[in-house]
Structure P
Amino acid sequence: MLLLATATATGCTAILGEGDTLVTASTTTGANWGDVRTAFTESTGITVPSEDNAANATIDRLEAEGDATTVDTAYLEPLHAFRAHSDGLIAPFDGDRLADVPVELRSPDKTWFTVHTAAVAIIVNTEVLGDTKLPKGWKDLTKKRYRDMVSFLDPVSVSAGYATLTAVNGALGGDPDDWEPATDWAEDLLGNGASLLTTSDPSAVLSGDVPILIDTDATGYRLAAASDDITVILPKEGTIAMPYMLGKLENAPHPDNADAFLSFALSRDAQRLFAKSYFRPVTDIAIPAEIAKVMAPEAEYLERVAVPDVSEMDMSYIDAVVAWNSHVLG
């Protein structure tokens, strides 16, 4: 998804005056952006209109608008961040809080940075599984007991799908120059009746239509908060933290307020708001206790979830697509 949004931290000076507008294409769900926009407006008096757009459609729109764009900042999943970066749609940002973001999770040219993460995980409807043992890792999912139960996302077109392929590849011994462990796993999974999806439908896990979904742990924890039948598993072989990035549009009509928002996104207040939707803060703050109790224990997370080098993910994407198309689809 792509979100264009802006806000400032409590105590920050508003760049524009009372009643000004900062245009945004955003969502009220997912990463708690509704509360973020509300916090921004309460802090600055600047209203933040919201638009719901598919990421590719929004990037197409930004390219078409060029210098005439009405959008200020962009919230991007990896594949869309890579495209926006390569197309020159986002501009450098060098705020003070940028140093709080691990170097692996920000662009070397400062055009984007990770604002929060969610681990690639296995989400299970335990009621549908019944007496079947819970899977513990990637390899388990290829066993006959899970035949026709697993759904996962297309790594070519869906960011969570590419993050899944990256996670599996690293966990099973591959590297950016060798995607065979991941493509072999995917072939085995599809051979076991798994479904390859081009869009995620978490509600299908709740209904039981999809017994096992590979998606982010944040998605799984939101489902688990709604149903005791949902369990979220961090694979025993290891996984990665999928990044969600922010950037300022190259032709942002309100560049100063865009900078203020990007700084706010890394503030303690904003990071806590993101955590309320089960996204892991990218800066060093504690997750609220009521949220942490739903998530995997900290020790398990640190043992199983690796922080990827996102710039390396960008450079490796084409090789992953070639490997996927030739070994899995070919």
Structure Q
Amino acid sequence: MIRVALVNIGEISLYTALLVIEPFRAANRLSDRDAYSISLLSSDHPVQVTIPGFSIPTLPIREAQGQFDVILVLSCYECPPQQWRPALAWVKAQERHGALIGALDNAVMYFAISGLLDGYRVAAHWALHSVLEEKFAAITLVDKRFEIDRKRATSPGHMAAVDLSLEVIEQMSGGALTRAVRNDIIYPERPEQTQSQVQDIYARNPYMSQGLRKVIEAMKQNICPPLALSEIADLAEMEPRAMQRAFLRMFGQSPKQYYTTLRLQQARGMLQFSDMNVHDIASAVGFSSYAGFFKSFRSRFGSSPTDCRKDFQEGQSLPNGRRVY
């Protein structure tokens, strides 16, 4: 029997936890005997509070017995280091005995901080990409729903948790059982691994030219240092004036305004999800002066960079709970 542990840290998303577990439960139903044992563990407390307000029983890791074959760590909201560091110490000990260890959602950040992802390909939630790229040069980020690189598994969580669990089952038990599980949980299609986490909202827009798509992609790939608009036009094989007209027609703003907004949006994510110095963030998104960054940020979002960070950290209703320490 393959032993699977789901280690829950802090306040977790109930639906992500269930999406992790259900493929393994289905595998047991479809097997002649239980193929997997599933243990719900927590860092320090036998009852784990979940985001919708329900409570689920868990076993503290200090009481877990024996070795596990697969350990998946789930964390959705920030929690103090005294909660996640003991859990990761236990995970490291299990990994030394050959366990496949994985992180979902915000747990990817804890793995990165602990050095567990150095030298590995990593699939993290798109909101964390800019911070991970800036702070953890030793990892290789991939824009995918999950990644299993040797004995490391990572996933942004949410619906992608199903894909990760199905891939674990395929590697552990083979394709036949995995296909049966897919049918059982009404999840027959395997998403393309090249599919981006974030949907291109213009993908089906018949008025979006191929040249304009190339321009936007070039802007996204060149946040710092930013390219001159003439260079972007050359990359997209567009005349600068034609590019200007296309942006005004499609977005109601100039290419320069659009490009600046992309950079400022990345800066806002880094302010919210990291402890990086504001001046360093300004440099990381291609602003040569803090004064210029401050003015542009306030004009775009209606608050200063410092106030944006403070409001996010102190607010009771957060867009999501991902924030780097």
Given 57 as the derived value for percent of Cα pairs over 23 Å apart, which of the supplied structures P, Q does it correspond to? P
Suppose FRET efficiency 1/(1 + (r/R0)^6) of positions 92 and 140 (r between Cβ atoms, R0 = 30 Å, to 0.05) works out to 0.90; of P, Q, which structure was it derived from? Q
Using distance in nm of label points 7 Å out along Cα→Cβ at positions 132 and 148 for the comparison, can you identify which of P, Q gives the largest number? Q
Which of P, Q yields -14000 for helix-only ellipticity at 222 nm (-39500 (n - 2.57) for each DSSP H run of 4 or more, over all residues; to 500), as computed? Q
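Can you spot which of P, Q the value 28 was calculated from, given it is relative contact order in percent (Cα under 8 Å, 6 or more apart)?
Values: P: 28; Q: 15.
Answer for the origin of the read-out: P.
Only the coordinates and a few stated rules stand behind these numbers; no lab work does. Since this is a predicted model, take the numbers as computed values, not measurements. Cβ atoms are built from the backbone, for glycine too; each structure is taken alone.
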